[in-house]
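Presented below are the structures under discussion, each in the form of structure tokens.
Values in this text are rule-based calculations from the coordinates and carry no lab data. Everything quoted here is computed from the prediction, not taken from an experiment. Cβ atoms are built from the backbone, for glycine too; each structure is taken alone.
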Structure I
Amino acid sequence: MNNSLGNTARLLGAGLRALLVLTVICGVIYPLAVTGIAQAAFGHKANGSEIKDRSGQVVGSSLIGQTYTLPKQDPNDAEEAAKPDLKWFQPRPSNGLGSNSVNTRYSLILSGATNRSADNGAVNGKCTDQAEEGTLCAQVIAAKDAVIADNTTASYTVKPQDVPADAVTSSGSGLDPDISPEYAKLQIHRVAEHNKLDVKQIEKLVADHTTGRTLGFMGEPRVNVLELNTALKALAKS
């Protein structure tokens, strides 16, 4: 009996010591080491890739897309569609899994795609004006018409063939922070007009915020909308 109690006590003691050692290593030393390395080598990314305006205020993350819309006439009307604020560069559409009543800066409660097939709503294999309402084709056609109407100014006419795919389709997550340089350039005249700035100034702004392919060959050139609009805000106030 005494030997049995002694063995049990030794096993319990060894288990408690192992628990203590592993808690210190895995619960204290390892997290501190990883956090220290992340802060030292990747401080900006480790802290959420925050973007700050000229006053130093955090305006968002470079990894998550935002919407730039006008306030609703009736904030309590869930059916009222938000209208884009045309003085800002607009991001990709964010048709996803639902609306978010808590943070209205984002149109999704969960990130995700519509999961509709590319020919959803197509007639004889083509997206036409006869596409059934609510289908992907109908959304794309409506979005294209809106892009043309919103970005056509007195001195600049948007042609249907000039509208890039990312202007009328959402990304897989619905929270893509980037747009193509083509979509950014398409918006230049409208942004310049609404902010009473010279077109050349906005062209330079877009060029300065265009990022090339990663390592020169991965992905596509892109423009981060939040970074671009933050710089636009500073330019408009200067």
Structure II
Amino acid sequence: MTDTESDYWCVVPAAGRGSRFGGDVPKQYALVAGKPLIQWTLEALALHPRIAGIVVALAATDSRWVDLELPGGKPLLRVDGGGERADSVAAGLRGLPECVTDQHFVLVHDAARPCVLASDIDKLIDHGRPAGGALLAAPMRDTLKRADAHGRIMMTEPRDGRWRAMTPQFFRRGELLSALEAALVAGDAVSDEAMAMERAGFSPLLVEGSEDNIKVTTPADLALAGYLLGREQSIGNG
């Protein structure tokens, strides 16, 4: 595989429990229309013609994982993740096959985003390669408030130029791994891959993606994801 080819590997960090989701089952294993959330996500990624394979980073103690057969027979590799997202993504990057060099671009996608659109992945890749790295995001449209410790409004924040970060995020393997490792060594918490790249001096491109690309954080989000996935299946069958 050369850096000019259109096949890309994707890392999916899934070692966390999703404490805000609640319950005894980690949210990536919560059922949506009869299938675990993570299965919907992995299958959506594997169905994309430009994704060559997936590495999923799971907790070393994860006993719920069941090996899946991805659409098209695409490879699915498992690695042990860590306590933080950055640990898991770094482990996934190290676990990529040897054909993926430091110069190759890779995707990183949340296990809890099952509704990502294939057209958004294409847009991310097409714009992200010439920009040296990018992420899907959505511009802020709601009025933004800053609250005090008691939940009262302190001020209204300007929303111009503010975006909500999504995934996939798309960077060269070597640059991203170095950025994540540097943040981990420094003890700096980075909430996504773009933040690690920013810390390393890069300015990732924001690529506008669909608002349907929700991240399941609460049970209400799970219900919405079920609706969105059902709608997409109906459109596909229609």
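Taking 1.9 as the value of distance in nm of label points 7 Å out along Cα→Cβ at positions 12 and 212 derived from one of the structures shown (I, II), identify that structure.
The structure behind it is II.
One of I, II was used to compute helix-only ellipticity at 222 nm (-39500 (n - 2.57) for each DSSP H run of 4 or more, over all residues; to 500), and the answer was -9500. Which one was it?
II
Which of the displayed structures (I, II) returns the greatest value of mean count of other Cβ atoms within 10 Å over residues 132-139 on calculation?
Largest one: structure II.
Looking at structures I, II, which one was Rg and Dmax of the Cα atoms in Å calculated from, given that it came out as 25.6, 98?
Value 25.6, 98 for Rg and Dmax of the Cα atoms in Å corresponds to I out of I, II.
Please state which of the structures I, II yields 0.90 when FRET efficiency 1/(1 + (r/R0)^6) of positions 68 and 124 (r between Cβ atoms, R0 = 35 Å, to 0.05) is computed from it.
II
Taking mean count of other Cβ atoms within 10 Å over residues 148-155 from the coordinates of each of I, II, which one would give 7.9?
The structure behind it is II.
To test your reading of the models, identify which of I, II gives 18 for relative contact order in percent (Cα under 8 Å, 6 or more apart) when calculated.
That value comes from structure I.
When distance in nm of label points 7 Å out along Cα→Cβ at positions 60 and 76 is calculated, the result is 2.4; to which of the structures I, II does this value belong?
II
Which of the displayed structures (I, II) returns the greatest value of distance in nm of label points 7 Å out along Cα→Cβ at positions 44 and 92 on calculation? Please list the in-between numbers first.
Details: I: 2.2; II: 1.4.
Biggest value here belongs to I.
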